[in-house]
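Please find the structures below.
What follows draws every value from the coordinates through simple rules; no lab data is involved. These numbers come from a predicted model, not from an experiment.
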Structure P
Amino acid sequence: MNDKDIEMLIDLARIKLAEAKLMTKKEAILSLNKAGILTKKGKFMKVYSKLEA
């Protein structure tokens, strides 16, 4: 990976972070659900249950 590749990844991360900041709660839950982190009801999957406060 060269400097240009790293810069492209940094730019992509900045774009995705900006998009995430504009998400509604419903969109955020859906995104985390698709990633396998949350259930459809917004609860952590079993492997992530230690993250619940």
Structure Q
Amino acid sequence: MQNKLENLAQLMRDEQRRLLEDAAESGRIPAGNALQRIAYLELNIAAIENILIEEK
């Protein structure tokens, strides 16, 4: 299960990074839905990391 959670967290980090890089390239603050996706990804990444820490 740990490997699956780590893989999921990495997929989320990659997507979050892509969204942030898109925003940086545009030179503007991203639209509200993009900001929400970035924030939701961050919350979910943190939740997965907390689960992984608890399992160690």
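Can you tell which of P, Q yields -18000 when helix-only ellipticity at 222 nm (-39500 (n - 2.57) for each DSSP H run of 4 or more, over all residues; to 500) is derived from it?
Details: P: -18000; Q: -31000.
Of the structures listed, the value fits P.
Quick check: 5.1 is what I get for mean projected area of the Cα convex hull in nm², calculated from one of P, Q. Which structure matches?
Working: P: 5.1; Q: 3.7.
The value was obtained from structure P.
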